[in-house]
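Take a look at these structures.
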Structure 1
Amino acid sequence: MSIPQSGGGPIERHEQMAEYLASGCKPKEEWRIGTEHEKFGYCKDSLNPLPYDGPRSILAVLEGLRDHYGWAPVTEADKLIGLTKDGANVSLEPGGQLELSGAPLETIHQTCDEVNTHLREVKSIADEIGVGFIGLGAAPHWPHEQMPVMPKGRYKLMTDYMDRVGTMGKTMMYRTCTVQVNLDFGSEADMVQKLRVALALQPVATALFANSPFLEGKPNNHKSWRSRVWRDLDADRTGMLPFVFEDGFGFERWVDYALDVPMYFVYRDGKYINALGQSFRDFLKGQLPALPGETPTLSDWADHLTTIFPEARIKKFIEMRGADGGPWRRLCALPAFWVGLTYDQSALDAAYDLVKGFDEETRNALRIAASEQGLQAQVGDINMRELAKQVVAISESGLKARARAGSGGLVPDETHFLNALKESLETGQTPADELLEKYHCDWNGDVTRVFKDYSY
């Protein structure tokens with residue numbers, strides 16, 4: 001989850017909030033790729049999740065990365081809660097999930113190098129202290145009561161609020177992991193087209209990257225339990241956003257939506273002030289109960305935008321949010337999938353043509369079916385596996401058209417990063433299907449075998 005944002009000074013005109021979003025528009029040559037991924041840490045001997053501090057802990061990993069690899073510390077209330085270096089940062093999710101938020105890079109080749117370097121650094125520190133890390137969409141056997149709590153004020157407020165607005169908010173916070181990619185847009189019209197494609201095809205990403213079939217030690221009857229969790233988190237700030245597909249959608253309409261999302265907090269002087277359930281509209285009028293008489297800054301607006309959790313969202317860029325955390329190859333495959341679909345205009349047009357006829361009911365049904373059945377999903381006459389084949393083919397064409405070479409020119413483009421997805425399409429098996437087969441056969445129903453077989 002996000003760190004405090006730096007958006008700017010006082011909001012003196014309503015238009016500034018849409019202008020803030022529009023300031024993300026960039027010419028195509030400046031479009032970049034920002035990949036984020038989360039992973040669970042655990043003690044190798046007990047297979048318990050890592051506590052915040054102690055000899056085998058999240059803190060020990062952060063300190064090791066700081067001391068051995070030159071990462072600069074990020075603190076809150078004198079606690080080390082993150083790291084930063086070269087435009088990237090390492091941060092903590094509520095239950096100690098370790099996240100790399102990558103630097104904005106030009107190619108998938110660079111993204112994969114960044115992921116590889118990060119995992120190598122983390123593994124070197126982890127091996128020294130007897131801990132491991134694994135990429136899964138949901139914690140395979142840890143109950144909520146066993147999860148540690150990271151010392152971040154934002155998370156304490158959110159935890160206290162979650163049970164008031166849904167049934168699965170704390171599960172999301174403490175027991176799920178994702179991989180996502182942040183992408184640029186060139187104009188308001190470009191943003192609209194990309195966001196519509198992103199929302200309509202997010203279920204395809206959920207199906208292809210499904211990797212959370214277990215909960216509390218047994219199958220949960222879903223291929224992506226992480227995706228299921230998001231459906232009962234908080235209806236005010238999640239979902240497929242049907243208004244994005246309405247005529248006239250643009251930055252101003254997103255502002256209207258975001259203003260109606262209840263607040264979590266205001267960040268002041270290094271502290272999170274409780275504004276749970278309060279209205280940003282009241283804040284604009286100087287009537288926020290948490291800070292009576294004060295009006296917001298653009299930094300407050302930027303913070304508020306990070307508390308909205310639909311399947312795809314906009315800030316100064318678009319975030320693709322529908323995929324489970326997973327193995328190394330899929331950490332590189334996700335940005336390749338979305339870059340291929342959205343960074344070449346012909347591919348983007350083809351993707352839009354594919355989904356523009358979907359209605360709200362179809363988009364929602366695809367989201368649910370992807371969570372439950374992965375590539376085996378069927379919604380009306382739409383077969384998920386066949387739809388995914390079309391989408392991956394469009395993505396591949398977009399990557400070919402980009403023609404971004406790697407390995408000193410020896411690799412002509414980025415299409416090979418889709419190979420993991422193409423293999424799934426050939427076999428019909430996602431990572432979740434593979435895990436379930438192992439569980440029922442090789443593992444004899446012992447889900448903890450996943451740590452030995454699938455850790456980084």
Structure 2
Amino acid sequence: MLDPVLKRIDDGLDVSIERWSELLRIPSVSTDPAYADDARRAAHWLMEQFEALGFAMELHETEGHPVVLGHHPGPGGDAPHLLYYGHYDVQPADPVELWDSGPFEPTVVDSPYGKKMVARGAVDDKGQLMMWVEALRAWQAEHGTLPVEATVLLEGEEEIGSKHLRPFLEAQRERLAQADVCVVSDTTMWDVDTPAITYSLRGLLYTEITCRGPSRDLHSGFYGGAVVNPLNALAKVLAALHDDDGRIRIPGFYDQVLEPGPAERAAWENLDMDEGAFLEGAGVSTGGGERDRTLLERIWTRPTGDVNGLHGGYTGAGAKTVIATEGTAKVSFRLVPDQDPDAIAEGFRRFLDEHTPAGCTCELTIHSAAPAIRIDPDSPWLRTACAAMGDIYGKEAVPIGCGGSIPIAAWAREILGMDTLLMGFSLDDDAMHSPNEKFEITCFERGMKSHAALLARIAEGRI
């Protein structure tokens with residue numbers, strides 16, 4: 001049942017890459033209103049792809065970018081029901097001048113693994129989304145239907161916190177909760193030849209601080225030393241966020257953090273993580289974070305707080321001697337299982353109140369919040385996915401954690417009552433969110449085949 005599908009994937013690889021390229025050419029940047037029409041164009045393009053596969057498709061408007069929802073009845077009877085999730089939006093391409101080719105001009109170039117696709121969204125998430133689209137296409141073409149009942153859910157706001165996804169899930173709960181498991185490809189492998197299933201994801205609390213002082217910009221000669229400079233005050237607040245050992249100083253921040261168990265630690269030891277190589281890939285030689293924790297602990301099971309952006313005062317060429325009226329900082333917290341984003345936000349608000357110098361005020365805005373998720377490594381769905389990837393790679397997928405955040409994983413459990421299979425195929429050096437984002441063609445090909453193998457195991461009742 002699987003072999004002819006795999007052959008069809010091999011025979012149609014070039015056409016699959018061209019369809020992938022078509023989607024990459026659409027600059028569906030979600031954060032910039034200038035690209036709103038392009039985001040909508042990407043949504044419609046995907047609807048057409050699924051309609052050609054026999055899906056009944058719907059476009060649902062939100063206050064932001066539309067959600068695409070589709071359904072395929074599959075073979076009927078009591079066939080398992082899979083909910084496939086992906087996002088069609090991408091990060092901005094800035095700084096454009098650092099790209100070797102146009103960010104929305106998909107380019108296939110040589111790589112140490114053969115060939116790679118370079119474009120914004122190549123791996124996050126258009127390439128990974130198109131893997132399972134093409135797997136469904138090959139199965140439908142070979143067998144005339146799908147072996148499962150399938151629902152597809154595609155959003156256009158994952159890169160900006162999935163603000164409108166939660167209310168959509170709540171409104172569509174009755175329909176979507178009929179599925180048995182949610183399938184997502186938006187995570188990483190261990191290395192190019194070692195597949196991985198992600199069983200834990202950190203959550204995300206994304207905030208913005210506005211520190212205000214004088215009612216207008218002031219001459220720094222006339223007023224320097226006489227008023228509190230809000231940029232100095234903001235810097236002081238941010239500097240107080242961590243202690244000298246890298247721990248976050250918000251009271252109660254670690255109260256709900258779970259320690260990894262002996263079995264998890266032993267499994268991590270077997271992965272033989274090379275911290276030096278990891279840091280070298282980021283262009284640094286010295287690590288950060290909590291000094292008494294291993295690298296895998298710090299990125300998989302420990303919460304963090306990071307300043308993601310700073311702005312205030314004069315930032316143009318040359319000099320302008322002013323004390324600015326206000327400064328802003330964007331601060332994100334990666335959270336771990338059992339931490340409550342709302343409680344952390346309230347704790348951060350109190351921290352700001354306590355550390356803001358007199359003469360200034362700090363206002364906190366919450367842009368997005370989603371909890372962390374942990375999936376039982378012994379879940380039958382997770383074991384089936386690991387085995388399916390093993391059918392293609394010759395060795396079963398290893399269970400790993402991930403420091404990133406995917407809101408659907410937490411909300412699928414909380415709202416829809418199901419777990420998520422995080423079948424990711426990206427590599428650490430794929431430059432997600434950076435110039436020259438890429439996706440290895442071999443990962444794209446093996447990803448398609450792994451999704452087809454998952455369908456085959458389900459069709460054969462091997463769950």
Comparison of 1, 2 - label where relative contact order in percent (Cα under 8 Å, 6 or more apart) is highest: 2
Which of 1, 2 yields -10500 for helix-only ellipticity at 222 nm (-39500 (n - 2.57) for each DSSP H run of 4 or more, over all residues; to 500), as computed? 2
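Taking distance in nm of label points 7 Å out along Cα→Cβ at positions 120 and 416 as the quantity of interest, name the structure among 1, 2 where it is greatest. Before the final figure, lay out each step's value.
Working: 1: 1.7; 2: 2.8.
Going through 1, 2 one by one, distance in nm of label points 7 Å out along Cα→Cβ at positions 120 and 416 peaks for structure 2.
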Can you say which of 1, 2 returns 2.4 when distance in nm of label points 7 Å out along Cα→Cβ at positions 264 and 288 is computed? 2
Thinking of 1, 2, which structure, once P(r) over Cα pairs in 20 Å bins from 0, in percent is computed, gives back 23, 55, 20, 2, 0? 2
Winner on FRET efficiency 1/(1 + (r/R0)^6) of positions 248 and 424 (r between Cβ atoms, R0 = 35 Å, to 0.05) once structures 1, 2 are ranked, highest first: 2
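Bear in mind these aren't lab numbers, they're just calculated from the coordinates by the rules spelled out. Keep in mind it's a predicted model, so treat the numbers as computed, not measured. Cβ atoms are built from the backbone, for glycine too; each structure is taken alone.
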